[in-house]
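No lab work stands behind these numbers, since they all come straight from the coordinates. Because the structure is a prediction, the values reported are computed rather than measured. Cβ atoms are built from the backbone, for glycine too; each structure is taken alone.
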Structure 1
Amino acid sequence: MVKSLFGFGNAAKVEVEFRDQASMKLVAVKEGPGEKAGVIEMPLFMGLDDIAGTVHVRVPQGKKLEHQGIKCELVGQVELANDRGSHYVFISLLRELEPPGEMVASKSYAFEFNHVEKQHETYRGTNVRLRYFIRVKIPRQYSTSITKEVDFAVQNVGEDPQVSNTIKMEVGIEDCLHIEFEYGKDKFHMSDVVIGKIYFLLVRIKIKHMELQILRRESSGSPSVSTDTDVIAKFEIMDGAPVRGECVPVRLFLEPYDLTPTMKDVYNKFSVKYYLNLVLVDEEDRRYFKQHEILMWRNKPSYIVRPAA
């Protein structure tokens, strides 16, 4: 069970529990960018799901909690690393759980937020976070407010794009190199397979290595735009020198990788785009590359599957 606890001295402890939490699906979410980032588990909701649960306020025996009211809020917001403290809030719904008063015993409160459209998925990138969370706040007149935020993940299953174009591109250096590569389509779901072929029409330089990469390009900020590109996947196509007329098949399975749907101009704050990038390295370690944008979409929920006991 995923529970969130907050202790403030000996005054009170707040616990937030979602409805049917013991049976909820969980997703693994990176806490920050980079390979060394920690991973946390969040309960998963779909975009049209109701958000409901219980807030437990625990007051230690023999203690009392004087407060200015107990509030529960559903929040969706975009956070930019270069714009600290100025978050863009796109969902803010408030429920009053208790009027101002005094508590001398623990108490539980049900909360429910129905018919809330969560249009965009949870996202945690290099410079951007799109978060959904429940915030419980207990203001106190003579002490610091007790506040707790409990994040949850949101995913949205998209519609199958009926039209997907074949990708055809060329890499060439006059009189030295001419390569054509072709992929079957330019729109992929999370568990899809990239299938293609690479044709070597002219090879007069010594190529020692070739790989296919999936790049994620995150753009954020306005009016000054910050762009960060990460290599999400690498697939070695060949290790060694190709010959003229050779055709190399490509088959890259996407499911093992940390992908999200393509996100374009989300609330005028950020975009996330994906690219196929073909990289060639010659014996003098010169790099040649060609890239093409692809569209990623979610065809089914993605969550942690634990082995049976």
Structure 2
Amino acid sequence: MQKIEFIIDQHLKEMTQHRTDTLSIACYETTIVQNVHRHIPLHWHDELQFVAVLQGTALFHINDQKMILSKGDGIFINSGIMHMAEDHGVSENCIYLCLNLSPHVIMPSDLYIKYVHPYVTATNLPFLYIERANAWGEQILDAVARIRKELVHQVPFYEVNVASAVLNMWKLLIMNGYSLEHDPSEMSRNNRMKDMLQWINLNYADPIKLEDIAKAGQLSRSETCRYFKQILKTTPMQYVIEYRIQRSIELLQSSKRSITEIAYEVGFNSTSYYINQFRKTMNSTPLRFRRELNKREKEHNS
């Protein structure tokens, strides 16, 4: 089974190009455990995202909330919202369809202001659970599958079919979602969190103290710890460790550097400490993990 690298930049923004040649839309199948990190790392993107679970169970972390999705379930994740996903099943790997689209492709600009922009900027709509048991939810999930087929087969006028399906999905969503709120304090909280994560992602290779992270978010040390606990369910320094391990995984896969070189390159000041933290996070040592990656790569290429 090939391991897939999920690429994000220093701002935690996903770098995947979510578009076809003619549409700012992409729909693809994702198997969570095939990711090189064995989960979908914390990230965000400008695009709106619709997820439809085809197999197994997934645990989504969205801002400070958790949502378990099983086969047949779906979810809408709003633009700019931080999220990650883990496989939550026991008997089978979770596979889901992921539809990503630019908010601006839904409607012409004169209608966008009225029917799209207020929902994209609403502070009380980070995500919306889509339940197949509801008629509107079933229609949205079926539309995701239909769009996937249209993008794969690309029969004449498929773009028109996709645009029509997206427009109807959005109508169903906004007719059955929440009444909108635009809370300045919530916007500020999300922006401060992104600022702190961005600072960590730019400086992870250097020595980092809690005071540094707090300064990036213009918060006190205690407020910083509270933000991380509420939103990410971890401490600031534990996030730093986990992010360094994520970056080390990329180097284990893409470079021939030694374990010691990688440890110091991503900010650890001790090889043994790096190995210990890697084992806690990945249930493997860095060396064993690299060997498994190389083995799978050879099997895939043979």
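As an exercise: Cα Rg over 2.2 N^0.38 Å, calculated from one structure in 1, 2, equals 1.06. Which structure is it? Mind showing how you got there, number by number?
Values: 1: 1.29; 2: 1.06.
Traced to structure 2.
With distance in nm of label points 7 Å out along Cα→Cβ at positions 27 and 283 coming out at 4.9, pick the structure among 1, 2 it was computed from.
Details: 1: 4.9; 2: 3.4.
Only one of 1, 2 returns 4.9 for distance in nm of label points 7 Å out along Cα→Cβ at positions 27 and 283, namely 1.
Quick check: -15000 is what I get for helix-only ellipticity at 222 nm (-39500 (n - 2.57) for each DSSP H run of 4 or more, over all residues; to 500), calculated from one of 1, 2. Which structure matches? Only structure 2 yields this read-out.
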